[in-house]
Structure 1
Amino acid sequence: MNHEMEDKTNEPKVILATDCGSTTSKARLFKKIGSEYRYVISGEAPTTVEAPYEDVTLGVRNAIREIEELAGHKLLAQEGIIVPYNGENEGVDLYVTTSSAGGGLQMIVSGVIRSMTAESAERAALGAGAIIMDIFSRDDGREPFEKIKKLRDLRPDMILIAGGTDGGNRTDIIEVCNFIKAADPKARFGAGYTLPIVYAGNKDAQNNVVNILNEKAALKLVDNIRPSLELENPEPARNAVHELFMEHVMSHAPGYNRLMKWTPVPIMPTPAGEGMMFRSYGEVYNMNVIGVGLGGATTNIYSLYDGRFVRSVSANLGMSYSICNVLKEAGVENVRRWLPFEVPDLTNELYNKMIRPTTIPQDLQDLVIEQAVAREALRLGFQHHKSLARPLLGARVADQGLQKWAEQSRETRGREETYIDMLHVNSVGGTGGLLSHAPREVQAALLLMDGFQVAGVTELFKDSVFMMPHLGVMSTVQKEAAVEIFDKDCIVRLATCIAFQGQANRSGDDVGTVKITTPDGKTYDERIVYGAMKRVPLEVGQTVDVDIQPARGFDVGAGLGRKLTKKAYSGLLGIIIDARGRPLKLPIEEKERVAKLVEWYTELDAYPMKELKIGE
């Protein structure tokens, strides 16, 4: 009993968290107020990792100094952060930080078979917060000289080698190591820096790997990622990547040695912190969650589904530097289909954004175009994510949930080889400037609905002031505090979306009925027709009862034509009913498509439609 009381007493009262981004360093201050942890205030300043400053702590200090001025709370001393909190207006009990300054953690991964050990290595690296520069495998279609040239040209922070089950053939692993030795790849931070390599393949080949690479690299041997076809074991490799990132990569970045001494918690890559928060949220509330970090250069997607966590990075899909890559991969027509007006030269519009990546939309039409691109970035990023969120190829399925998935026919589970079923995803949320700063909350909700094609009953949320990475690294030492702040201060609950999965022959056909009952007995009861969008405004923060009876051929999570009764949360927008069908198919004929978009945007009050000058 005394021990429990002591633990409670030792809980941190004031927590400071920072994120060193590629352009901006962001500081967030949290306090325990009464019995709960809450967000207090923010500070931001330009990151100073590059010339002429070349000391990341200068930008961190500037961001923290802004908090000191705004909150009247002294946090900085000559040697760093003041610890501990003095009970009044000085010091903190805990300081944590994440970083993506200097481009974050950039890796090359290698495996024997692309869809097996190379994919397992990719998942492990992504889980450690890496951006994958390239993936090498025996079956990647490249000649040996092409692989050596590519390895020589790339400047990674680290290489992860996987391949072969324990006790299996060593020939392919030896070949990969010889390619790396011949290429002699150089690390991103210069000639004097030894490139870290993690070997997580067939344990019987470890001596061969040491003999070939030990003089060329800072080599670390860990347990096999794929010890057998039935088992994937990513944690040792992931931990080694993180450890080497701290020891070799971060220590060479300007000022990071000093920053590391300020915090008792290892510095975490920003995407890893972001993913950790989505994961913690799902685990604490025992639900399936999909999250996205929609950035300027990358689209990071995270899923926690039936206890399995997956992170993917689409490094060429983003909303500023990579906006034309989205256009290239999606195609002009896929972007254009979301626009309720004609744009004579859409390609040039987006080229202008690419060459001026830090600009924001100057008028409503620019905003709608940018949000159309965002839908495609989300769609393509999620498509990539689902290719990783699947059972292990070549394995006999032992997990009961995956066994059920595997026993379904390909036609029943759809063409995509993924265990993620949107009908059973409880919550979808996102962070990033375009989502967090959307002029109207309904725009952010629509981006999530259209990009992920949510189905069934799904709660939609967004990050309020970009603090997910801060809370993610905090959750490694104070999980309950991080989740409490995330729930109360970080996320904005936009709406609960009720979306009917299925297709009808024509617009106006019956898709079912929706009945919503509030705690005070008020009801909304309406028959829903195909192609319609409805917004039911309710008091924010209510938990309401919903009864959904889908028509034959439609599903909301209980099965085709089966009634679903459950609780739903009323967000800022209340409840949105989406009867456009899943998969979502927009009309092909342009006039009909524009008319439908205008109808939906008007119904949800997504944009001031008069300003868009439709048809002029």
Structure 2
Amino acid sequence: MNLDGFIAEKVACAIESLYGTQAPEGGIQLSPTRKEFEGDVTLVTFPLLRISRKSPEATAEEIGAYLKENLPQIESYNVVKGFLNIKISPAYWCDVFGEIAAAKDYGQAAPTGRTVMVEFSSPNTNKPLHLGHIRNNLLGWSVSRLLEAAGNKVIKVNLVNDRGIHICKSMYAWLMRGNGATPQSTGIKGDHLVGDYYVEFNKMLTEETDAALRATGIDPKEATDNQKAEAQHNTECQKAAQAMLLRWEQGDPEVRALWAKMNGWVYDGFDTTYKNLGISFDKIYYESQTYLLGKSLVDEGLAKGIFYRREDGSVWCDLTADGLDEKLLLRGDGTSVYMTQDLGTACRRHEEYGFDEMIYVVGNEQNYHFQVLKLILGKLGFDWADAIYHMSYGMVELPEGKMKSREGTVVDADDLIERMYQTAKETSLESGKLEDMDPAEQDKLFMMLGLGALKYFIIKVDPRKTMLFDPRESIDFNGNTGPFIQYTHARIKSVLRKAAEQGMTPEVNGSELLPKEIELVKIMAGFPDKVVEAAAAHSPALVANYAYNLAKEFNQYYHDVSILREPDSKVRAQRLQLIAVIAKVLVKAMDILGIQLPERM
């Protein structure tokens, strides 16, 4: 039981003993004591005055005296108007410390019986993963691990957007300008190669659009958006890509063969990036395997009058009565859109897993899409539509602004991982502390630090916020960074190794805790509740900042308190056990974030 639960239970006993009745529902209100007052927990007495029939001060005094007299865990109390400030004894915190030290998997909640599916990554097969995908993947992975720590069964899934107009654009550009290039012949990673032809298509589109505008006497630089859109729609390459999509949906063997070949290149590239990020999935879905189910749902909705067909053959859902607009579900040529696929995929997943919650980790640019998805599924009669949760997150921006895939101005995920590795290597070698570490071990450390810096810098920000990414700032060994926490863990392990070399054994032995030690125990005692709180908020950032706070408090303690040189062997042994437990909690917290902590640095 946490401290609030313990105090609430004892206050309930005090109320029953003093006033002969049970506390009213919601009547026991506790909060951390404000810093200007002495105490750990504060009880608000105002909701209890109907029972006590006394003033707030008198009620607080009576309850405080009862707790002090009957509980050895209460060291003292003081009353400030209607607030009872309760100070917990060091003996209580020593017992809590012992419980944390003895716990095998501290911070892991008991099973809830709930099944939660988390979809993240969801890349298109026309380009490599970039910085925006990295935030998606890291949030998806960490929220999955967080929900597991909170006791849920979690199924991590990826939906690959492997069909549609985007891949047809890359395919058409490759046919026109690729000259048979392959990853093997060019030495270019498969997803990068296909992405190059997506950029190439948009160059072709711009060239043809400009030419079409000039042919009608319009300067491309002065053309309106409507003029540009009309010109683009009628270009040869745009028509060819759309025709290729139609042929794909009709099962054209030539188009399907090219599609399979180029997607295969992309999958190989994705797998390498996922492995480097430490990301994996329990199941991968492909839109090409679910869009037909989506189409059948559209047919069902048409038959029930939920959807309607326009004169051009396109199918729509009218959501104006729900405060939204009309949503396209099938184009006039019968080809599907993203919503069609998402309807089919959601239904297949629920059939397979019967989830209690379905979390989509997708950027805030798609807020409207998921609002519509829930509404349409509900209209189709699926009572589990309310189980859908869109974990909307802000975009990642660079000092120079937003990234644009069509223009090829993105920060590539593979390049960024390599850059983080090199930055970690340069920073570590400058310290001059790795001379006795063999090259293979150094290489592993550099990757651990680089990825730790990258992951922590992204995850520590509230998911809902747009963030500015600065690689150099993220690798700093001071401040709220991954390397700072990694270095803290390595420092603890160094002390423990030296202690073991001198025959010192960590143990909890009841030695009196210093105020700084009690503060560390308090922070660790709050870890299980922090995990549950973060899971409920779908915010791994809460765990990241918890880990930083614990690491920061340890470093202050390490600076002020002697450990290995403490002359009292019992006190020294308990301090060694304390820092060992701190290391254990840091490992658990950072593991939730997908970050490894080194044994030495």
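Tabulated data
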item	result
Read-out helix-only ellipticity at 222 nm (-39500 (n - 2.57) for each DSSP H run of 4 or more, over all residues; to 500), computed value -10000, structure in 1, 2	1
Parent structure of the calculated result 71, 63, 60, given that Cα extents along the principal axes in Å is the read-out and 1, 2 the choices	1
Top of 1, 2 by FRET efficiency 1/(1 + (r/R0)^6) of positions 85 and 221 (r between Cβ atoms, R0 = 41 Å, to 0.05), largest first	1
Relative contact order in percent (Cα under 8 Å, 6 or more apart) - structure with the largest value, from 1, 2	2
Winner on percent of Cα pairs over 33 Å apart, for residues 357-588 alone once structures 1, 2 are ranked, highest first	2
FRET efficiency 1/(1 + (r/R0)^6) of positions 37 and 485 (r between Cβ atoms, R0 = 35 Å, to 0.05) derived as 1.00 - corresponding label from 1, 2	1
Structure responsible for 53, with percent of Cα pairs over 20 Å apart, for residues 349-460 alone calculated and labels 1, 2 on offer	1
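FYI, it's all coordinate maths here, none of it is from the lab. Keep in mind that this is a model prediction, so the values were computed, not measured. Cβ atoms are built from the backbone, for glycine too; each structure is taken alone.
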